[in-house]
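Following are the structures in question.
What follows is calculated from the coordinates using simple rules that are stated; it is not laboratory data. Values in this document were obtained by computation on a predicted structure and should not be read as measured data. Cβ atoms are built from the backbone, for glycine too; each structure is taken alone.
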Structure I
């Protein structure tokens with residue numbers, strides 16, 4: 001049987017970014033069936049080598065080609081000409097793909113365009129409508145994104161497949177395994193200290209500097225020897241603040257705020273979630289927030305801003321799997337490319353109160369919250385369902401829309417009444 005060819009564009013699928021991780025999950029869901037071939041244009045990072053690579057597990061069925069940014073028109077034309085794909089699948093923020101949608105007639109004449117869409121917040125971005133309408137199918141990562149596309153471009157073929165995590169990898173470990181991990185990794189963890197964990201890119205919207213300042217205010221209340229904050233990030237990220245300088249300024253060294261800077265594989269990250277008593281994300285905008293879902297999968301409760309995809313993780317509408325914080329303010333911000341979008345900010349008082357509430361929750365109750373959180377993940381973000389949904393969707397798209405000589409349901413011309 002002839003295999004269906006997928007051309008993908010995204011963050012490098014072997015990178016630790018949320019987009020990279022989800023790309024890997026999506027493409028492996030297809031590849032494991034033996035019915036697909038994939039050419040990945042791998043972007044968003046600085047490459048030391050631009051040569052194509054193959055993973056031993058998939059051989060010639062998965063070729064990864066590094067590109068600058070997310071590619072360009074000539075790169076796409078060359079890939080389509082040489083690989084002759086049946087589906088173009090791409091993912092991340094739409095501002096990176098205006099150039100791609102500008103050539104949609106050129107691409108869609110031969111194959112369908114499938115966009116896995118990330119959008120953080122309201123108001124409805126009607127300025128995105130021309131981009132949405134340039135796809136054959138849009139798949140959304142969250143309930144917020146799904147509602148946005150449904151209202152902005154009601155004619156588009158819309159599907160919803162939420163992000164997911166490997167629940168066999170991210171799970172609660174035994175006390176003995178955790179103790180061994182802490183010793184082997186020389187982590188400065190006092191068993192009597194309450195551990196908060198923050199796993200994010202050190203970028204402006206992630207509010208990393210604010211968290212450190214507010215964590216000091218929390219320590220001023222409970223005592224500087226009672227809790228610690230582990231931040232898994234790059235403290236010198238050019239898109240963020242100098243976290244080392246902030247820690248020094250506030251005298252939060254000596255195990256109060258610990259920076260974790262190594263790039264860890266999933267099994268190590270899982271241990272870090274297990275080591276924590278609570279995981280935090282107070283971003284002012286968050287399309288989904290993968291770290292908190294990984295945390296819940298490990299039965300560790302979360303504190304999150306009720307923005308973007310975070311709000312559907314912390315509650316199912318009836319139960320809570322941590323503390324959800326309603327934004328203190330919702331300011332309309334924007335740029336030339338994104339004229340308007342809400343920025344959901346939290347105040348110091350709200351965050352410090354949440355830290356105190358979690359700190360004062362008994363271990364027994366936190367464990368109960370964590371167990372409910374994992375059940376929430378297994379029910380609503382099930383990894384096997386995620387893989388099955390993507391495999392079936394790729395087959396459906398190929399059948400419904402076809403490609404090349406069998407292209408269906410697309411016309412490059414539009415007729416409008418004048």
Structure II
């Protein structure tokens with residue numbers, strides 16, 4: 001040992017530290033790979049990605065190879081450093097070498113390569129995967145022995161490896177991924193988030209309330225019905241007798257273009273071209289409703305409660321708007337129930353949906369329970385209020401402006417006040 005040249009020992013020490021750095025960097029890069037990007041590169045036949053994917057499918061063998069190479073390099077480097085220290089400084093060198101070598105290994109073989117690997121995981125992982133494939137073949141028997149011993153030890157410790165493996169990504173995890181992807185998908189992030197949250201929304205949240213349904217009442221004068229068809233801004237109209245619960249079907253306006261002015265276009269002719277009404281339970285999630293409408297080839301449906309009474313009308317357009325946003329950019333159309341006042345308050349119709357108000361004004365009024373502003377105030381007061389009544393809901397001062405026929409028609413709501421001293425008040 002004393003005859004080994006110092007230059008040779010130094011060279012071997014540097015090579016071993018570089019080998020240790022390779023194993024450290026490759027381990028960090030392979031385990032830091034974005035799995036979804038990796039799958040994409042595998043699909044486009046990237047050779048490095050294919051090798052990396054094969055390695056990650058057998059993590060026990062990969063970790064075994066990394067630890068084998070890393071520990072072998074570090075232990076051998078320690079032995080060579082001890083010989084080098086003895087040749088240079090005798091027994092004193094043997095004592096100080098472990099401290100010096102530990103610092104060098106930490107800096108040059110651990111911290112630095114792993115930091116670089118975290119910053120550039122993809123190129124390092126793809127490059128190193130080409131080296132690991134032949135190494136795994138060469139050391140396969142030795143790795144089998146190590147993994148078998150490890151599995152036996154885990155069995156004795158009653159560790160279930162299958163239950164510890166990562167499961168499919170959850171909905172909340174997917175939502176977090178989308179929230180973190182703003183720089184990658186700035187234009188589509190909100191659309192994808194809306195799609196993920198679609199199951200939380202029921203048909204009640206997007207339906208046109210019963211009182212706002214516009215349709216054809218066959219009990220009206222026939223000429224009035226024809227005029228309503230000619231002037232209709234909608235492509236489809238419900239047809240009923242007397243009230244919406246007596247719905248006969250859905251009338252497609254474009255089907256009547258050819259003969260709307262024909263004297264032979266009678267009520268019987270209208271009834272003959274009606275489409276059978278489609279009914280939807282009011283608690284149906286939007287995701288299921290979308291599937292049902294597609295399966296039944298329907299574009300709208302009547303929302304019914306447990307007693308079969310029609311509560312509102314849901315359309316395919318309303319569902320799509322929940323995903324992609326409003327199709328119109330006209331503010332008066334989007335906020336027709338909300339009117340901003342000069343003092344900063346808003347006059348809001350009682351029939352406005354709480355969710356729509358929250359989305360339009362970026363508020364957080366309670367949306368669990370009552371769907372409309374009228375229902376929210378009534379639930380809060382537990383009585384029919386008189387005009388002029390003032391309350392505080394979620395930090396927003398609310399003033400009842402108009403009440404008619406036991407319904408709150410108009411309220412004035414102010415922006416949320418900061419740190420309200422009183423959570424609710426009434427006078």
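Quick notes on this structure:
- Computed 22.6 for mean count of other Cβ atoms within 10 Å over residues 195-202 - originating structure among I, II: I
- When relative contact order in percent (Cα under 8 Å, 6 or more apart) is computed for each of I, II, the one that comes out at 16 is I.
- Looking across I, II, the calculation of mean projected area of the Cα convex hull in nm² that yields 21.9 traces back to I.
- Given -15500 for helix-only ellipticity at 222 nm (-39500 (n - 2.57) for each DSSP H run of 4 or more, over all residues; to 500), calculated: source structure among I, II: II
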